[in-house]
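Structures incoming, each one as structure tokens.
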Structure I
Amino acid sequence: MNSERIIPKTIDEYISFYPPNIQEILKELRATIKAAAPEAEEIISYQMPAYRYHGIVVYFAAFSKHIGFYPKVSGIETFKNELSVYKGAKGSVQFPLDKPLPLELIAKIIRFRVNENLEQAQIKVKKK
């Protein structure tokens, strides 16, 4: 028995591992992230899709009943009121698969994280 798990090398490959209905949700999420952070690089990190722009902006992952969305602690904390209707933890939120994704909120969180990473990168440059 082969117990090796296939690890995706690209976000396209990651999405292709899921059934069509989940693929559509993941594609919608991906398009929202790319529109909000067009300069961010798509990568796979920790076996999940991630976006990097002066550091990680966000990770996401599909699970059996939800999409895990990981915009770091600051992204959750800043939008905690809007995210309070979802299950979550310190640096994550779970968007249930049986409900539409809150795409406008996701875009706001992504733009916040891009700006936060830019500010931190500028602080690092000034310290040099």
Structure II
Amino acid sequence: MAATDLRERSIGELFGRLSEQAAALARLEVRLAQAEMVQKGRRAGRGAAFVGAATVIGLGAFGAVTATLIMALSEAMDGWLAGLIVTVVYAVIAAVLALSGRRQIAEVGSPMPQQTMDTLKEDVQWAKTRM
């Protein structure tokens, strides 16, 4: 609307129009917040999947392959030393996977929809200048 058109409107009409625009803006902000939360949830889910995979792989490998490796290594050294070597290798693998998953979860950051919060602040500033 042009400035001259706005001057010809009554205060009631102007406030009604402002109310309609504010409601439309609020609906858009809610949609933006939902979209941002879905995106953050997906990224956090991927990180949690890495942590879960680290746990499953660490436990499964420990239970299924440990005996075989210890037996194979015990042909060349004492059994206790073979068991220690296998345990250290598994611990290193599990640590690398866990750190990778933790890093991805940390990248997600705060669960708050930051982009929406920023645009809401801008909207408040815009509304203040219009009053």
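Computed from the coordinates by the stated procedures, all read-outs in this text should not be read as laboratory data. Computed from a prediction, not measured in an experiment: that's the story for all the values here. Cβ atoms are built from the backbone, for glycine too; each structure is taken alone.
Looking across I, II, the calculation of relative contact order in percent (Cα under 8 Å, 6 or more apart) that yields 22 traces back to I. A value of 0.95 for FRET efficiency 1/(1 + (r/R0)^6) of positions 78 and 118 (r between Cβ atoms, R0 = 25 Å, to 0.05), calculated from one of I, II, originates in structure I. Taking percent of Cα pairs over 16 Å apart as the criterion, the highest value among I, II goes to II.
Hey, helix-only ellipticity at 222 nm (-39500 (n - 2.57) for each DSSP H run of 4 or more, over all residues; to 500) derived from one of I, II reads -32000; which structure? Structure of origin is II.
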